[in-house]
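What follows is a group of structures, each given as structure tokens.
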Structure I
């Protein structure tokens, strides 16, 4: 099957034009890894960029890469009209059987739905819900992406929902939905853990209100007075200056806190090898990759009981839940794992086995092929939500 996968090249997103190899974000990259293992797939990855970049024509046995230069005027300011036209021209040349737009944050979804080919979309972040949680101001980037999402959803043949949370948010806007979680980079299953002493707690996410780092620090203050541990934050800024300044002040005045900045996937694997647990105190999240990656690496997880996270973590079986708005709940969840490392290890062993069964790249790629066949008139894909529970 010939598939056109529309994905953002992160070199464009981060303006890293001198790097020689494309990078597509954690979840799309893991899905591509899976497609490369499936004999039935011929995948053409298409990305829009603003400047010429050195790129290989092929990035895997079954993966071809096409970068399309689109002038600045063809991006968000014009509703991605330049991207839509460039992608349409390339797809007429490639003649894929189906087009799959990865994410509604940028140009991929709108280019897919106006491509003229059968198409589906994947929502990695629910932009309308994120805009609501953040109280997005009119004409701000989150406000615009929320409206872009609302425009594209009714125009696609179906949405691949990575959690039931997404399905519930879009089911009244789209003709069909399927629940298939993100794939996890297979390398996380190979992480060999050697936890630090004193214990290391890792918290990954952009520094912002939605990720809730500042409340988390304050909630652990009483625990830090009684127990020895380190709390490491990884992630970039999110253009929330007031929140980030408060975060920096909290970090600076607590010796048990550390900020490590952005971390690539290889660096994250190294930190997870040293971690005693991963904490996710978010106020809203769909399918946070770091939870899946920690499970695959065998790291115990404390996660907020919000959004799509209950699809990923089973309470007291593969992890521990907390209420991200209640300091006592955040404190208790972390303390329960730190004070009972044997129990924490049992949770992690179970989580690792479940992750291999449900989130391995090949398994997720095969489920996507089933969806494509259904869209093209074959047998309906059998990907019920129960597989996530």
Structure II
């Protein structure tokens, strides 16, 4: 099909998990839009949602978009994230409200056959890994591209899911992965792919001025004025919500912040089910007597980036929390979930591939104060160099596409 100007008419679809609130996924959609410069691109997920109110996009469910576009040729761009191991059940639950998710989990969590059927019915897709382009939806797919994706424990997933993911990737036009662990798994399976940083390493380069402006207004401006000596930006998922873990976290945070005269600003990096829980933060804050603590309420993507960018140090379980802090050349350290092995950590895998400026990529709860000390002691010039090197590596990978 030709347009009036004689150019091939086709649609570009940016596809990812930005149909729910997770600030890393919301950010990746913006970064991909700027890096790939595809005006008029459609933003697609597994559900139709409008997340503009929190800095995201208006997102169309992929099956619905396929019906809208009909026979038009399409380019599919997977914008990043740990999509290779996101199972249909997990994806469907994370698209519910908190109350709905709780009821569904209580009813189906120990019934694998029924929960698989429910997820397929809810999503309108039979795929086990639905954030990797479901096959057969579009009549004419010109390209299927993957940028900075992850899947560090794909080899520990159900064999049928592994086979589905490998088959989809084998037929892709371009596969870029963000860590050596995923690269090795895919290479062993015969998938042609390249190592490149997570696209979010570009956040300061592309959006630094916008993020810094957020500090002049609203909740962040009030927060900054309440912490004249600076603050630690802290985040953890709901996995840390048991009483024992919270008590140990409180000890570690109080030890570090008291030694350095800092306050603590706790924020949510994601409000979707299985992400961060505001009640968990309140319980943690109640255990930190004598420490100035603020609960940052905004879920706006740019506010979250700004609360990290204006901190003295970031510590948390979010990989993109570490990536954003690193992009602004700030000290940061990841936090392993209770019982989580280092080889199962996205933060450790990313740090092994792209450097950590001398601090550990992620530490256990009882090592947090020590890990934050190591991060704070890293050399600023080295952190700045690492931020530049990551940007340079991603730009070099993108240039390879243009020269092919």
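Structural remarks
- FRET efficiency 1/(1 + (r/R0)^6) of positions 208 and 296 (r between Cβ atoms, R0 = 25 Å, to 0.05) from the coordinates reads 0.50; which among I, II: I
- Value -13500, calculated as helix-only ellipticity at 222 nm (-39500 (n - 2.57) for each DSSP H run of 4 or more, over all residues; to 500), assigned to which of I, II: II
Taken together, the values in this text are just the output of simple stated rules run on the coordinates, not laboratory data. This is a predicted model, so every value here is computed, not measured. Cβ atoms are built from the backbone, for glycine too; each structure is taken alone.
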